[in-house]
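Listed after this line are the structures, all set down as structure tokens.
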Structure P
Amino acid sequence: MRSFQFKLEKVLQVRQLQEDLQREAFWEVQQDLDDARECLRSLQQEFARYRERLRSCGRKEAEVHEVLSYERYIDYLHAAIERQLQVMAGLEAQLEEQRKALQEAARRREVLERLKERQKEVYRKYRNRILQNLLDEVGQKRRGPTEGSGM
């Protein structure tokens, strides 16, 4: 008797591959978002450090060009932080899209896996019924016609 063969095995393999590719794309965007968060944290630290330097210039006598330089750099950092926040918002939206695509790919694979399991169970029951019938037939032949006829 042949072993169980799922007729949609190739489709299931393709769905598994699609899910794996979606998972990889999701993790790439997640890594990009983590990198963007780290960059934002760095910009914010730099901003705080230079703002403190600017404050310390106010407490002591500082040259005008030094104060202007700090102010320009702080303005630059503020704009960079705003840009980084926009980048992060875009990456978060992209991550949500990737999450949904990954969930859909997993759902499509799971549907086929459930179908495979149901078909496997039907096949197992069919095979067991055939084997039981075969064993019953062998048992009938071993007993012979005299035992079963009541003579």
Structure Q
Amino acid sequence: MRVPVEVQVWRLTVLFVVGAVSDLLFQSYRAFRAVFRPKRLGHHLLDALAAILLLAGLGATVLIINWGELRMYVPVSIFLGALMTHALVGGATYRSAFRAFVSLRKGLNWGHRRIVTPTVRTAQRTARWVKHALFPPSPPQPPVPPDDGDPPPRPGT
């Protein structure tokens, strides 16, 4: 069974666009990593998660577009899409994503400093007030006078 040329060109175009989108997502991920700087294990886990998601997306696209048939034009068109996008708009995408993630980080810090921390402190003060109102501290007990039958205390204690 022959596939019409129009369908082959459409597949080539879609796979080219998929390669371009995957490069844009990768540039955004690089900017995310640069701004939030995950620690050692988080760094590796995020890299693995990004690779799994990207490869799963590419695999699903090849399965949907090309019925899972891997011809030579499939990886070539994906690679060319990614290469051209990286060369033409990769730097601009990285800078834009970097600025967006920096703004997000500043916003999260502001929200934590201005909203979360005062709310937690107010809740803690309210809980302390309720605890003391419901269960007031008991007054200290007076010392028990020594009994005549008690042995004398040892020297030095």
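Determine which structure produced the value 12.3, 36 for Rg and Dmax of the Cα atoms in Å, for residues 42-81 alone, calculated from the coordinates; the candidates are P, Q.
Source structure: Q.
If we compute relative contact order in percent (Cα under 8 Å, 6 or more apart) for structures P, Q, which one ends up with the highest value?
Sorting by relative contact order in percent (Cα under 8 Å, 6 or more apart) in descending order puts P first.
Of the structures labelled P, Q, which one yields -34500 when helix-only ellipticity at 222 nm (-39500 (n - 2.57) for each DSSP H run of 4 or more, over all residues; to 500) is computed from its coordinates?
Here the read-out was taken from P.
With distance in nm of label points 7 Å out along Cα→Cβ at positions 122 and 138 coming out at 2.8, pick the structure among P, Q it was computed from.
Working through the options, I get structure P.
Have a look at P, Q and say which one yields 2.2 for distance in nm of label points 7 Å out along Cα→Cβ at positions 66 and 90, as calculated.
It traces back to Q.
A value of 2.19 was derived for Cα Rg over 2.2 N^0.38 Å; which structure in P, Q was it taken from?
Q
To test your reading of the models, identify which of P, Q gives 2.5 for distance in nm of label points 7 Å out along Cα→Cβ at positions 50 and 74 when calculated.
Here the read-out was taken from Q.
Values quoted throughout were computed directly from the atomic coordinates according to the rules given, and no laboratory measurement underlies them. These numbers were taken from a predicted model, which means no experiment stands behind them. Cβ atoms are built from the backbone, for glycine too; each structure is taken alone.
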